[in-house]
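Where a number appears in this text, it was derived from the coordinates with a stated rule and is not lab data. What you are looking at is a predicted structure, and each value in this text was computed from that prediction instead of being measured. Cβ atoms are built from the backbone, for glycine too; each structure is taken alone.
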Structure 1
Amino acid sequence: MEKKDVLGMLAHFDKVQKVTLKAIKLIPRDKLNFKPCPEVMSVKELVCHIYSSEKVFTDGAKKGVISEDDFKKIRCEVKNVNDLINLAKKVHQNTNRIAKSLTPLQMKKKVKCFWGDQLSAWTCFTVSYDEHWHHRGQLFTYLRLMGIKPPDLYDFK
């Protein structure tokens, strides 16, 4: 994949991000710790996971390595919905900044992953994108279980 293709995907990711922010804004402040069942993440933990994963993979694209410690170092210290929104915006801006800063050659370089794979840097961006969609689907399900209608999936306005 060429850098221009990654940037094109990220332009669409920006639209997806807008819908995700709309969903986050719908979380009632007294429901941040809502869990549909005891063994899954709370809604707050789920949103933190979406953006922690995005940060680890895009930082990995820049560094050339993704370590287990990268995931362990992430601390999601949020107290309210505004903190979640600020986290989401900050991480996603970082993603765009890193993608734009990498040269076409850097986009093709291999990133060593602690689980044994070697991904090209551009693949780290696609993994972040896929992970976002997957967990946003969970977020929409959580909202419905709380009795809240999520935003339209393609409400890119």
Structure 2
Amino acid sequence: MSNYFTNFSLLVPLPDDAALTYALEIAGQASRLNQGDEAEPGFPAELQASTEDWCFEVEGDVLNGQQRLWLHSSNGGIDAVCAFLQHLLQKFALPDVVTFEWSHDCSRPRVDAYGGGAAIITAKEIKTMSTSQWLHENTPDAAPSFQLQPPTPN
């Protein structure tokens, strides 16, 4: 049996302790919603739909007095991460843009198991792309479409 992974890791600077506390509290609530709990009063409405995809870790970090949020996963949650980051950008007027990349991986060699993508998030827009999307968009129409098959044993 093969195990599939979607890996990412990124640090997001936050303006102060209050922002870090808020982000960790919202992340904890979203994780509990993902497990079936009811939404607590004040949970951001724009994040409620994203909690189904909330399968990543969120930790606080401080380096040289700068509060940071560390988001990481081996299980995906890309759409939820993007929505969460956009919410924080809007709430705290964070840097104009947050970007990150992810990879798709597998515990065993598979022809359809590898790839990745990238996201560009602002307070107003989320743009994502995947490597398979990029290949499709940049492959000439005349090129044959095929997948390599593993060799057949003799």
**Complete:** Value 26 of relative contact order in percent (Cα under 8 Å, 6 or more apart) was derived from the coordinates of, among 1, 2, structure 2
**Asked** Comparing structures 1, 2 by mean count of other Cβ atoms within 10 Å over residues 69-76, which one has the largest value?
**Response** 2
**Asked** If you work out Cα Rg over 2.2 N^0.38 Å for 1, 2, which one comes out largest?
**Response** 2
**Asked** Suppose you compute helix-only ellipticity at 222 nm (-39500 (n - 2.57) for each DSSP H run of 4 or more, over all residues; to 500) for every structure in 1, 2: which one lands on -21500?
**Response** 1
**Item:** Comparison of 1, 2 by distance in nm of label points 7 Å out along Cα→Cβ at positions 13 and 141 - largest value held by
**Value:** 2
**Message:** Can you rank 1, 2 by distance in nm of label points 7 Å out along Cα→Cβ at positions 5 and 133 and just name the one with the largest value?
**Reply:** 2
**Message:** Tell me which structure, out of 1, 2, gives 1.3 once distance in nm of label points 7 Å out along Cα→Cβ at positions 53 and 77 is calculated.
**Reply:** 2
